[in-house]
1. Here distance in nm of label points 7 Å out along Cα→Cβ at positions 54 and 350 was calculated and came to 2.9; which of the structures I, II was it taken from?
2. For which of the structures I, II does the calculation of mean count of other Cβ atoms within 10 Å over residues 6-13 return 27.6?
3. One of I, II was used to calculate Rg and Dmax of the Cα atoms in Å, giving 24.3, 89; which?
Structure I
Amino acid sequence: MGARAGKNIGIIGGGIGGIAAAVALHRIGVDVSVYERAERLREVGAGMMLWPNATRVLRELGLLEQVLARSGENTHFLVRKSTGRILMSIALGQFEVPAVCMRRADLLSILLGALPNECLHLGSEFDRLKQLDGKVRLYFKDGAEVEHDAVIGADGIRSRIRAQLFGESDPLYRGYTVWRGLARYEGTAITPGFNSESWGKGMRFGILNTGHRRYTWYATANVSPHHLDGPNGRKQKLQRLFAGWHEPIGDFLEATSENEILKHGARDCAPLKQWGKGLVTLLGDAAHPCTPNLGQGGCMALEDALVLAKSIKDEMSLDHALRRYELRRIHRTRHIQQRSLLMGYIGQWQNPIFVTGRHIVTRMLPAKIFEHNLRKVYSYQT
């Protein structure tokens, strides 16, 4: 039975990582409770890529068919100039599971559907924890207390669990901001299955198909971390920034409501040397936040969730299970963090000489090199 027999585990954080971990643990017979400070669950973020390493996890959780019904398939990824000229077409290759893109809210809804309602505790804001006598006691801001056999911190990049374990630290701003939105598009400028990212001077614009003629888009620009959108709002700011870029970028911005455009600074944290202590560990952005340049943030959280459950199933003690989980995950997630940081650094080049050189090199390099490197990421087995 491993470490799961008769055990109960508390999870702090009701985002995709926390709920996925709860689903994976529930499936192996663990009594699990998720504590979320919000009064209702609302996944922040427009859309997300689910690469084969993530859809493989969803298949094992028995949720892939539901995901495919609410997503758009991705077979190629185009790198373009702001004029629309294609610099590289990257084929994703043949895997036993597809790469898709979907709304984050839709994925969260599917995950919640696989978890009993009584496992979720909304309006529970974590305050602190104590480890004593083989248990972890959680204290909440409203005065409530509860004990668990182990606790998972899945509370995001500004994790309170991480801060209590390893001290306070501010996320690192990487010099650019990311705007995101969702839009419906009925035009013909996009080839089915082809997602894209277009490059300019210190700016990028990505388009991802979430299925059923719905798309998620993202835009980046090198700005101060305290950047303000201006008196006319985010939409007009973006329309000015990306004026003259190729079709259908203008159409996407026009089709997105002002109040539905999200804005976040590109931030991550220095990789941790360890994720947990005793009967407490971290998961997802709480453990390994990364910039969004590889589209692997949510994918890594899904991988974490399944590896955690398998480690607990296989080990005889929870302490050993958590350390095994961390050992299996820390090298891979650090690699993804570093690659994502590098891709963002290159993508945000603003110097005209560097930008011209980047375009020339990208156009000349064989796409097979990138396809081979990506296969290493997508082929991961939990």
Structure II
Amino acid sequence: MKKTVSIIGGGPCALMLGAELDHQKYRVRIYEKNNTLGRKFLVAGDGGLNLTHSESPEIFLTRYTPSNFIARAFHHFSNLDFIKWLNNSGIETFVGSSKRVFPKKGIKPIQVLELLAHKVFKNETEVFYKHEWIGFSESKELLFNTAQKQITISSDIVIFCLGGASWPVTGSTGSWLQIFRNLGINVNDFQASNCSYKISWPEGLISSIEGKALKNIITSCNGVKHYGEVVLTRFGIEGSGIYPLGPQIRKQLQEQKEARVFIDLKPSVPIEKIEDKIRNKPTRSSLSSWLAEELKLNKTMISLLKWLLSKDEFLDTEKLAETIKNLPILVSGFGPIEDAISTVGGINLDELNENFELLKRPGIYAIGEMLDYDAPTGGYLLQSCFSMGKYLADYLNKKG
């Protein structure tokens, strides 16, 4: 007789499980509170569906904080394996200039989702929409609110794929956190990740920098560096050039109530060369014009330098060169969690064994963004969800 597997949530983890669990061994059911699968997956694809990254698996794994908890699943189903799996599923991919992996041009996010859903249904997985999980009954059955009534579901195996607390418009609210806390599971409150960071810009500077981008820069925090670009806003700073520094910024904010981020405005130019160019400025030229002409510093960069430096410091060759290579900004907080791309927080990793099974609740598994780990943008979060889903499906298939 087949065992029943109940999957709670209909995002990337659930799609992989539904497609890969052996229907000869298991009767698989997905319970989704929305009226469609992968709603957040679609929203994330609005600006271009970044499925994963093409860098080497060795480097890829280091992008996660912490990375040890996912190493087993990632080595089982790496980014290279995922790319092959997508292509074999009819989803052709290409590598962009940023080395990120996207569906082949012309393939829309909805088409990708439809192909993934097709694999789920072809595998005889049942999907129940408008089923919101609200906890367990006294007899440990799953409790759901449906459009008509409250129901209970018995299951041999339960896999939670509930997501975090970003983009609540998609249904990802993290409201399940308290349910697990009441069960005695150690959970951590959600915090924004891959989000904007608050900087107290002086009012007089905002008009010069608001909405402007700093491109081809290196940002650093606590010794960790990242190449990319950022956008300066009235609130502070955001963008792919600073998102990967989230763990370091968060740690400093927790320990010191503020975080220091440094920006190298000209990473390709050594400081000695910058000093030489400043010293060789013709007398007739203004320093700002010379910086723009010789070092290609734009108006936004120069505005930041003048904000940070006094007049005398700006005219001091060594001090100016040092600041161009190491411009400090003070981060005082996170942007709103509802605007964040992802979150950290959720189930403490110590609550799980190596196969993502809850130590205090055998037969119950949890994977994906509902676990307390951090992944930067660039395809890393999606990859982790698909890696965990594939690993757990294969583990249960073998076990079953």
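1. I
2. Working: I: 22.9; II: 27.6.
Of the structures listed, the value fits II.
3. II
Each reported figure results from applying straightforward, stated rules to the coordinates on display, with no laboratory input. Predicted model only: the values in this text are computed from it and were never measured. Cβ atoms are built from the backbone, for glycine too; each structure is taken alone.
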